[in-house]
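Quick note: the coordinates plus some simple rules give every number you see, no bench work behind them. Since the model is a prediction, treat every value here as computed from it, not as a measurement. Cβ atoms are built from the backbone, for glycine too; each structure is taken alone.
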Structure P
Amino acid sequence: MRVRRTLPQRHRSLIGAWCFVDHYGPDEVDRTGGMVLPAHPHTGLQTASWLFGGELEHRDSVGSLATVRPGELNLMTAGRGISHTEVSTPGTTLLHGAQLWIALPDDSRHVEPRFEHFAPDPVRGPGWEARVFIGSLLGASSPVDVHTPLLGAEIMLAPGKSLEVEVDPTFEHGVLLDVGALDVDGQELAPSDLGHVPHGRPTITLTALEEARLLLLGGPPFGEPIVMWWNFIGRSHEEIAGYRREWQDQITVEDGDVVADGREVAEGRFGTVDLELQPIPAPVLPNVRLKERH
């Protein structure tokens, strides 16, 4: 699959607590093979899966089994540690969406792992439609549990429509354009561009130069340094190295091979998840200390 990593990037590591934004598709599953992500671990974050097209099956080590569908949020809190799989469903012919990560603040990053699903009702006005999946916007609110003030919403705009959105002025915002052409307070965006709006503004004006669909993400500047490597978020190189070692210990059998053929992963921080697919081993750590992101 073709994946465009829009965050982190060279000049920006976070937008609020949003620390990772992958934009993928639309991809023809028959040609690309779709998404096949075997068991892999996470710490110190929440994953927010949001689809524009297709379906994914999610399984995790707290026992969740859920289908990710367009316009519905699957929010997985890794906390102290979780493992999960994501695989496109047999009926999916076209896969298209965004994978989003939220960094957990220090006082919440060791919470117990859990999973939530939420299907927001659309809110509509002349020439626009929105689904608010995290936080509050345009008179709609999401009940899902996050650990810092946060906003996540999908907005669709008709060609030529200009929408002034009232936002929390303590938030900075990111605008990921999925399709179309868009002006964001004077910034012109093309598909897969991630625009940034600094905090201090009470409104954001979105103008569709042609029919547009976007994700509006926001939150107060995070204010804590993080260390992010592979699927882990921690606070130091040593902590990340420890998470890697624990995952490798869980998935490695005595002869050094990764478990396969349905054999059980050992109990540990990341729990166990369906093993029809061989779990993903962690890459080798670089030969330098991992740097903090701010």
Structure Q
Amino acid sequence: MSYTTLVSAATLQQNLDNPDWIIVDCRFSLSDVDAGGYAYRHGHIPNARYAHLNQDLSSTVSSYSGRHPLPDFRALANKLGAWGIANQRQVVVYDDANGAFAGRLWWLLRCLGHKPVAVLDGGITYWRQQGLPVTTILPTVKPAPFRPYLDNTAWLTARDVQNRLAQKALCLVDARTPERYLGKQEPIDPIAGHIPGALNRPFQLNLAGNGLFLAADELRGQFKRIAGTKAPEQVVHYCGSGVTACHNLLAMEHAGLKGSKLYAGSWSEWIKDKNRSVALINTIIQR
């Protein structure tokens, strides 16, 4: 059996020594880019490799890109092989932020045609709460051949978003907090607000109070209400830089609503072009 959205701590524990299961630690902090690697070295799930959001899962920021541009997929495929990920192996990704960063690698692997990849439900926080093992021992990694099958229809460009909004052919969903969506506060990017026409659904709504994902049927109902008459394939997610939006993509897939897309550049790319308008609460500003 393969897992393609979420996997429980109990199931991962049963497969810690399974050579066909590859575990990747994706912990990261936007305020301290070294914090994730430090946390990994001081205690991680046994056999886990470490993936750095900036260095491994993104490319270099440019004058026109968002904060976390998509990586060079050929280079990423080489890294995946170096981490021992072969096409048929089950991959489990986790973080300490309820999947906010691990979802990025989950989505990237799916873009490369790798379906058996799942996010650890509850991450290492829930894992530790259950008294499950952590270690400081670095894994012995045997490289494996990873053959990418890139699906470049999985994401949209800014122009795609503009065109489809004009055609009313998509439901655009902003995964950030309401305060950032409304432009009341913006702790990260230089301009506050949201893309005109976008609806707000913070990714945190995918989670129960214990940090685990809500049941699939509950998620399905929530996303159907926000999408209205639009099919799942017409739903496009974005956030600040194309990372936490993957959490909403994951939730939809887990709910059986398959095929939604990512606006990869997200808000931090959108505001780089002064010809793109921004919305503050109910006001659209042409810059």
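When FRET efficiency 1/(1 + (r/R0)^6) of positions 137 and 209 (r between Cβ atoms, R0 = 25 Å, to 0.05) is computed across structures P, Q, the figure 0.15 traces back to Q.
Among candidates P, Q, the computation of Cα extents along the principal axes in Å that gave 55, 40, 34 used structure Q.
Can you spot which of P, Q the value -2000 was calculated from, given it is helix-only ellipticity at 222 nm (-39500 (n - 2.57) for each DSSP H run of 4 or more, over all residues; to 500)? Value -2000 for helix-only ellipticity at 222 nm (-39500 (n - 2.57) for each DSSP H run of 4 or more, over all residues; to 500) corresponds to P out of P, Q.
Structures P, Q were shown, and distance in nm of label points 7 Å out along Cα→Cβ at positions 129 and 225 at 4.6 was computed from P.
Suppose you compute Rg and Dmax of the Cα atoms in Å, for residues 33-184 alone for every structure in P, Q: which one lands on 17.4, 54? Computed on structure Q.
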